[in-house]
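> For reference, the structures are reproduced in the following blocks.
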Structure 1
Amino acid sequence: MAAPQKKDNKPATGGGGKGKQVLGLIKLQIPAGKANPSPPVGPALGQKGLNIMDFCKQFNDATKTLEAGMPVPVVITAFSDRTFTFITRLAPNTYWIKKALKLEKGSVAPGKTTAGKITRAQIEKVAEQKMKDMNCEKKESAYQIIRGSAISMGLEIVE
């Protein structure tokens, strides 16, 4: 099995390019500053033989400046020598949309009931915040992605 590819098409290797064998990637979403050994963190890291407390300490240190409880997607690369690296991403689109509108949650029946209204300016602001983590290069593409998230949350788009 080949090593996973990063965006620059170079294999994801351990620190310093020593060529450590990658055991796998672990993708989790953990509240900022609140990583602990309980599920889902403990079991996911334990399966790969990683030091759970070491990850929790490093993750909590890396996210201590973020808003407490903000959901933080993290991609952990596990290596054969039981070391790891991780990359944190920005919170999901729905988090930023709810925060911009001060909503508690989206609609329980999107398309049938609305949870609120969102303007193009608000969508553009969220798109700008998320741009570095999105799989697009144009602002209009980012806008369309956030707009789609807003629609699936049951929000009415006000142009």
Structure 2
Amino acid sequence: MKSKLNIWFLVSLFIAGILSLWLYIKLTHNVGDISYDSAIDSPEFKVCGKYRALQYYQSGTYYQGGKKAIKQQLWSKVSADGLPPNGLLTVRFMVNCHGETGLFRAKMTDPDVKRMEVPQEITKQFGDLISELKGWVPRKIQGEPLDSYIQIVFKVENGKITDIF
């Protein structure tokens, strides 16, 4: 009788441990979180929070002057060289609590919304351009600035960038 009770106790302890680990991971990591990659990310960029960074649609982080200012600053510098002739290039990145940018990732879709491969050089090129933008204002909750994800989309038509949003 005692050995059956010990087995049930160990099984219960094991299940509780697994559930606790699963819950910890769920509460501290979001789907889509960008992990640091030493091959492409700058070691100088530091996130401020230990856990969650807000997604672009919930963050409230903005650029001084809005999308219009972003467009004005990027328009003369951006080029579609190395990109497919048509599609949408989405560059997703993090704005930390100091308004600095980093952890750039790029995805591209063709006009039929099929995913296309983005060369690492393109991600770096567009990340370098975006990192020149020095007007990011991070969201604050209870007076504390937070890290957040932002994205900028470049529309490519006939081998030229025709819109930035």
Structure 3
Amino acid sequence: MKKAQDLNTVLSTLLNTFEYISTEMKQYAAPLFDDYSLTEMHCIEHIGKLQDMNVTKLSKSLNMTRGGISKLIKKLLQKQAIIAYHKTNNQKEIYYKLTDIGQDIFAAHEKIHQEWNSQDLKFFKQFKDDEVKIAIKFINQYTQHLKQILKEEKKCKSTKSEMQH
């Protein structure tokens, strides 16, 4: 039981650290980011990296609901960070691409990621390949475990809801 407690403590600390870093990075980031949430910046990042992004693709890549993505898209359109377009062979589907403002945010965001990756590489060098493999295996398996729990919870809630009606 101690092992599980220790791992949960480490994971909780890691999550808190990521939240802290996000908050701190935003304070010291380019003034360009002032009007954008972290989620908006990640949406811009996905649109900048992948072509022909639509609500469905963004929903999957950001692991958000389509409704959440629609609200996010609306904000980014209002801020003129993205524009909507149709393909000539598909007038029904709406796609999104970055404007000049969106490109500036994307570039600044990428620069921050590169700086962090450079610092991370220095830190990661202290670990042996087999230690890294174990860490990756643990994180991947734990992620799958959490997804399975959430899937079962969703199924259970759905069943309860059906029984009440």
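Only the coordinates and a few stated rules stand behind these numbers; no lab work does. All values derive from a computational prediction rather than experimental measurement. Cβ atoms are built from the backbone, for glycine too; each structure is taken alone.
> Out of 1, 2, 3, which has the highest value for distance in nm of label points 7 Å out along Cα→Cβ at positions 52 and 84?
2
> As an exercise: semi-axes √(5λ) of the Cα gyration tensor in Å, calculated from one structure in 1, 2, 3, equals 41, 21, 13. Which structure is it?
Traced to structure 2.
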